[in-house]
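The structures considered in this document are given below.
Laboratory data are not the source of any read-out in this text; all were calculated from the coordinates shown. For clarity, every value in this text was computed on a predicted model and none was experimentally measured. Cβ atoms are built from the backbone, for glycine too; each structure is taken alone.
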Structure 1
Amino acid sequence: MLTILFDGIAYGMLLFVLAVGLAVTMGLMNFINLAHGAFAMVGGYITVLLMQRFGVPFLVCLPLAFIGSALIGGLLERTLYRPMYHKPHLDQVLFSIGLTFMAVAAADYFIGSTQQIVQLPEWLKGRSEFGEGAWMLGMGHYRLFIVIVCAALTIALQYILAKTRFGSRLRASVDDQRVAAGLGINVNVVFLSTFAVGSGLAGLGGALGAEVLGLDPTFPLKFMIYFLIVVAVGGTSSITGPLLAALLLGIADVAGKYYIPKMGAFIVYSLMIIILIWRPQGLFVRKGGK
């Protein structure tokens, strides 16, 4: 039981890192970016290709995956996304879905449809067990590493958004762009930085999740619904809601697949429906703004 709980928490923390950038763009920037999973796939492929073809160590690949995805996200924000900010949400959905299918086709053409394998360092392999019987806790070393990294990222993000000048400028830019610009805030730079960091976090999540979730060109399509569940259930006004939603989704998914394998997805979607009926705006709603 404890092992299932731990694996569910690790899975949930990974989903949170993958989805938090989408929560930021949808909630704070009011833009629906369904191509978010493509940035996660980019981070995964950066890691795999650097390790397989150039022998770059795994821990070095993680920041490179973040930087590479952030740079691509920043470039696309300046060229393709920015003109779509004031378009209707349906246009944004169709635009980002089109980018997703383009990314899937490009990955399949240039890299191939084969499932990619990540060779983890020896110290991240293996498993430690504590206790006995039904209360035995088995912790995979790599899943423990995921929990530690994702927890550190969560604390850092919460601090940046709530305590720093950049977080204040971001919230001000979202609440009223004209007033924020009148106060001397460069709204375009704030949005560019936010989108790039969100894309980078997706890439980092893809790099961390390549070994757990698997990596192939259909990655953005397979996990798009999970990202949307995290954002819809958790709300888009802060990162606390998506974090709690990701943990609930991870635990429910792992427990459902373990105890009732044929109904694992049914349990996840049932939980989502119940929460959305109870809290249609998500678990946490930010007051104020527009």
Structure 2
Amino acid sequence: MSQYGEPLHTIVHISDTHFLADKKPLHGAIDTDATLTRALRQLEASGMRPELLVFTGDIADLGEDDAYQRIRSIVDPAAERLGARVLWVMGNHDDRGRLRTQLLDEAAATEPVVSSFRLGGLRVIALDSTVPGFHHGELSASQLDWLRAELAGPAPEGTIVALHHPPVPTTIPLMPILELQRQSDLAEVIAGSDVRAILGGHLHYSTMSMFAGVQVSVAAATCYTMDVAAARGRLTGLGGGQSFNIVHVYDDRIVHSTVPIGDFPVVSGFDNEFVDRVYALSEPEQREAFSRQQPPISQPLPPTE
């Protein structure tokens, strides 16, 4: 019934799972398996059927085999039930060789992990912004040349680019040291192309910005989140506020929505029966039934003295 119609594509954007081997709690406190499992259960319970699950890096905290094997044992069955493809993107905590062997079923290699594929008319490109041995991000000249060649011919529904280090500013202390370097080189390739959105992670909080005329959406971590409003000068990670993003692709826009992970008390809402009754009405009747404001109940005036 919306004037925008139904989205052409639905994508789930998850980031920074930071799994450790042997189910070790991250920083001795975070059960990474439980949070991701809860997120996928929420997604399945919603009835939503995304075409793609995008994980924008830092899948494993130390790049361990068992961490990759365990996250795959959680994600693959859920993706199969959802009917969704999975895209694994390299993060600065990941290991290129082990990510390839454990998640992509490829031979180990040290070259950047990049890919390009189609969801119908939508092109999805994964870049590898990692620098082995460091936590900041870079894109080599050869990778930018590859991206330029990929973008030389536009896709019917445009392109979404996914990478770990998002090209956005951050005010969190120390994090600018770890940002994507030489962003102007990437901007030169992106500007004027058919790229419609850039998906990123790394920051451990949800945020949005613009880059080379393209919207950038950063998904918060499923492990722990950064306190953007922490006391000035402090770098604070919190064991709460975890979330994932839903990406709805329309013909003329892309909408990014943040979904908190967890069970929360229901304080208002309408059941399926009510929703179906409203949708069964004509448009004027719908507005009358659901849009018209109810007049306030008149309150008696206080007695005069």
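The table below gives the values:
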{"item": "Source structure (of 1, 2) for Rg and Dmax of the Cα atoms in Å, computed value 22.0, 89", "result": "2"}
{"item": "Origin of the value 3.0, where distance in nm of label points 7 Å out along Cα→Cβ at positions 99 and 211 was derived from one of 1, 2", "result": "1"}
{"item": "Entry that produces -23500 once helix-only ellipticity at 222 nm (-39500 (n - 2.57) for each DSSP H run of 4 or more, over all residues; to 500) is calculated, selected from 1, 2", "result": "1"}
{"item": "Origin of the derived value 3.2 (distance in nm of label points 7 Å out along Cα→Cβ at positions 131 and 163; candidates 1, 2)", "result": "1"}
{"item": "Label whose coordinates, when FRET efficiency 1/(1 + (r/R0)^6) of positions 123 and 259 (r between Cβ atoms, R0 = 35 Å, to 0.05) is calculated, return 0.90 (choices 1, 2)", "result": "2"}
{"item": "Which of 1, 2 yields 37 [relative contact order in percent (Cα under 8 Å, 6 or more apart), calculated]", "result": "1"}
{"item": "Structure (1, 2) behind the derived value 125 of volume of the Cα convex hull per residue in Å³, for residues 51-194 alone", "result": "2"}
